[in-house]
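Each in structure tokens, the structures are laid out below.
What follows is calculated from the coordinates using simple rules that are stated; it is not laboratory data. Note that the structure is predicted; figures quoted are calculated from it, not measured. Cβ atoms are built from the backbone, for glycine too; each structure is taken alone.
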Structure 1
Amino acid sequence: MTLGNYKLNFEKLCATYKLGSLSAEPEQIFGGFLHRMYRMTTGQAEYAVKVLNPQIMLREAVMSNIIAAEKVAELARGNGINALPALLHEGSCIHEVDGQYYLLFPWVQGRSISAGNAGLEHCSTMGEALAAIHTTDFSPLHNQLHRDSTAEQLRTDWKGYALQGQATGLPWSGPLTADLDKLYHYEELVNNAMPVLNGNRIISHRDLDPKNVLWDDDGRPVIIDWEAAGWINPAQELVEVALYWSDFESGHIHKDAFCALIQAYRNHGGETRDPWPDVLSSGFHGKMGWLDYSIRRSLGLEGPDEAERELGTCQVLPTLTALHDYAGFIPFALQWLAE
């Protein structure tokens, strides 16, 4: 079965890796924006199958980064963190059939809790979990994980993107043009902050939002989707995770949830020694990167697949809004962090 650039063959995947015969057609699970996820049941077991985006896999170092990221998950699990690493075949997490790459995971019975439905106890638990990750010794993997774009200076041609968007009639071109001065200002804030923060970087999950945590019947979190694992400033990630779990994206952030997560992090050994103004300025980085990728996707610069282009287009305006909301939040965050 071919979907866009994807070449799906679950029967051959099962046969090649002796996973058992399919019991039913695999069911697509929606929620992620980069790859595709399926629930697959065979006569032997039940699996979560991540079908890796072929366009993304063409990028330099992506394969090695995914392999190294899964080693982070394995090491975290070995150190008592309830992580879910990918299943291995002959020592490798990558499963390949006819040029299509897959990651396989045991299916976990658990429920996802949205930020809007998360209680203070969930936020405190995530603060504790993040502290546990940040205090784990990942030194055996230091040479395997690239010090990647989270540490790089931003030099994005936003004006060029706006002109390309106008030429092709994309709906985000007008708002992007109107926001050019703000975008270049956000870049300047990031570029001034990163040299300060780059001297203190650790290996961590880097995408610990509610969709990447499953809760078991006993209220314990299972941390999934370690694909983005790599180097990051710990305070930068702490603020990002606190924003995720305090429902910042809804436009109605909950101060008590934000502060509960940060306090739990501190109470369980997490350290926050970097200047908060620089930490908060660095918070634009991930959002700017996602905006850049979404625009490139929308313009067809990440591949010609029409579904991929539509996914990019639908993300541009919400990401612009998120950037401006975050800029408005920074003065409040500085007050809360000083309390």
Structure 2
Amino acid sequence: MGAFVIGMTLLHSGAQASTHFSRHTTRSVTPPLRVLTFGGTISATQQKILFKPYAQLLKRPITITSWDGEIDVLHKQETVAPHRWAAVMMEDSSLQISCSLGLLARDPTDSSNNSCGQPSAAIDFAMAWDRSRFETTPTWADFWDVARHPGRRSLRRDPRTTLEIALLADGVQPEALYRVLSSNEGLDRAFHKLEQIRPYIVWWSTPAEAAHILKSGGALMGCVPTGEILSATPAERLRFGVFWSQRLQVNYAWGVPKSSAQDNTALAFTSWLEHPTQKQAFANAWPSLPSLTEINSGSPELQHLPAAIPVDDAFWSAHLATISARFEHWAQEP
């Protein structure tokens, strides 16, 4: 029986139990399903498209808590408050690592590190900039040109996406990114490139924080999930341009914490979230590409929009621990 069928069977049973229970008591309150996800436009979209419909279907509230996706945070949460979370949204590479560490529930028929969940959403990260400061669309090379374009730059405090961006700015072709990063020389090259703009970097840890930095004027330009800019108010949207040609695609997945592995309600909820219907519903609601008005504006860049560069989850699941240690050490240096 497929995961979705199992999930819907459990959901139907849970709904019946909830109805039966409500007929015999009026005092007890059904505890909410608790979800860890990313704040800002991501959680707002999920609330509208996923969580609210499911809560109405199950007749049970869903409580959202925002987090930064750090594996150590999940480990501490599981230690301090086990059985608390029904579902956790993570980058796919983080999910694979968490799976190998035994932090997430596995599919009992699959022993691989992909058995704790499958990619459920793809979110593009791109450069956005203040239109009033540029006459033409800047590139990642311009992002590094602080002489011509003075001002702060915002980047994610995580080697994922950030090291790729550094190599793109240094002239590495998209198809060669992970071949370069796989060598010590290539890794040194990426850190050397970052060192060139260290005094100008404003770090962010969550998509909502990335959007806030740009919208508040905390940086001239920065890496940000495209949906955070495209979903802004019309006035704010006009303030920012987006460099579409070398955007990065990050995959996200849903996992069930190991302490909730025997919770049928959590398993049913996650199975429902992973179903193609829900994946497509989120993809349709999440703003990820230029509008038709922008495409029809005549901009040469938008006439032949290339596909996003996929972040290599297999590479990062294998190397994140060692590269993150170096990255944090470098970022903390004075």
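Here distance in nm of label points 7 Å out along Cα→Cβ at positions 253 and 325 is compared for structures 1, 2. The highest value is that of 2. When relative contact order in percent (Cα under 8 Å, 6 or more apart) is calculated for each of structures 1, 2, structure 2 gives the greatest result.
Of the structures 1, 2, report the one carrying the highest value of mean count of other Cβ atoms within 10 Å over residues 37-44. Biggest value here belongs to 2. Which structure, out of 1, 2, was volume of the Cα convex hull per residue in Å³ derived from, given a value of 139? The value was obtained from structure 1.
Work out FRET efficiency 1/(1 + (r/R0)^6) of positions 29 and 221 (r between Cβ atoms, R0 = 41 Å, to 0.05) for each of structures 1, 2, then name the structure with the largest result. Structure 1 gives the largest value of FRET efficiency 1/(1 + (r/R0)^6) of positions 29 and 221 (r between Cβ atoms, R0 = 41 Å, to 0.05) among 1, 2.
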